[in-house]
Structure I
Amino acid sequence: MLKHETTCRVTYGDTDKMGYVYHANYFRWFEIGRSEMFRHLGIPYSSIESRGFFLPLSEVHCKFNAPSTYDDILLIETRLDPRIKAGMKFDYRIFTEDGKKLLASGYTKHACMDRDSRLVRPPNFLMDIISKNADAD
């Protein structure tokens, strides 16, 4: 299974009136994890889109385990679920910087579309890169 980790610092604007991270920001951090995974593989989203393929979000889920606050450094773990063939599913876990406390977990599912907005399977060039790197783990 392909796995990638990146970090992100909580800004003051990420928090609510109570001083905790506002819930919608976890979805943004899921996107950061996914984008950084693709970038690490050498194929950022812009490269996928320039080849005529898009990965629109079709489903999202998040379970909140513990709050995070201003200036915390988060560890974002992203895994690509290899069982999905018609689109892509990413699983996420967000931890404290030391990786010891789970703050949130969830997933996103993405369809794959071509330039004409037709549903297609993920393209071979993308799946080949993913397969090559999953074997290296």
Structure II
Amino acid sequence: MWLIFASLSAVFAALTSILAKIGIDGVNSNLATAIRTMVVVVMAWGMVFLTDAQHGLSGISQRSWLFLILSGLATGASWLCFYRALQIGEASKVVPIDKLSIVITLVLAFVFLHEKFTVKSLAGCVLIGAGTLLMVL
């Protein structure tokens, strides 16, 4: 099931980039990010209430709150930078660089989460890095 959701995530992320590039024309990138964020907030809280998950709020630990807040700040910073880059650059160049986050995630997962870094992972990182360079040069 995770593969289906991951694949849908990739499709929606691709749509996000194209729709954002069209929508950001003539709009301040920070304002565009704020508008996008409000839509995401409404949609996310809608899903919380639709699935009756709001009751879990009181059970969230302080540690989880801290890391969820830090994750939110990282997401916000990523979106602000992405929208600015998308506004002044070509989507076909901005998006591949943005997707270098895959390589960075694998390295951080190895260092902080002690996940396996295999020959296959290393080869994938090298290929993603090389592919990104090829696309943006």
Structure III
Amino acid sequence: MTAPMLAPVITLVLWTFVVWGWMYATRIPAIIQSKMVLNPQAPRGEQMNQLPANVRWKADNYNHLMEQPTLFYAVGLALAVAGDATSLSLGLAWAYVGLRVVHSLVQALINIIQVRFALFFLSSLVLLALTIRAALLVF
């Protein structure tokens, strides 16, 4: 591989699509089962809040994968362009991806907020370390 840093970046994108599919695989049957009539005039999120919590958790996690991971994509791509393939940077990138996958599973399956927060906090520290490595390369 010419840019090993791209592998964790693409892996997290693929995981995001797994969560996207999981979200619809649970949401659509729940909408049908509840006989919900989708109303485009309803305030955003109001109707989806009527679905069971364990169905909403998947959508919540999908939304979370559209937030902080966008910074990871930028940093990962910057490191790839800069040619960084050090074991430390790759280890941090894979650690971030692993922590985000575990965060997704916790949120989507059991949603224990204290565990989610710990995983989020730890993944944030890993991302900060990766960002500092990128800053040291480009400045």
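To which of I, II, III does the computed value 48, 22, 18 (Cα extents along the principal axes in Å, for residues 4-75 alone) belong?
Derived from III, not from the others.
Can you tell which of I, II, III yields 1.3 when distance in nm of label points 7 Å out along Cα→Cβ at positions 60 and 84 is derived from it?
Label of the source structure: I.
A value of 15.7 was computed for Kirkwood radius over Cα pairs in Å; which of I, II, III is the source structure?
So the calculation was done on I.
Read the figures in this text as sums done on the coordinates, not as results from a lab. Here the structure is a predicted model, which means the values were calculated and not measured. Cβ atoms are built from the backbone, for glycine too; each structure is taken alone.
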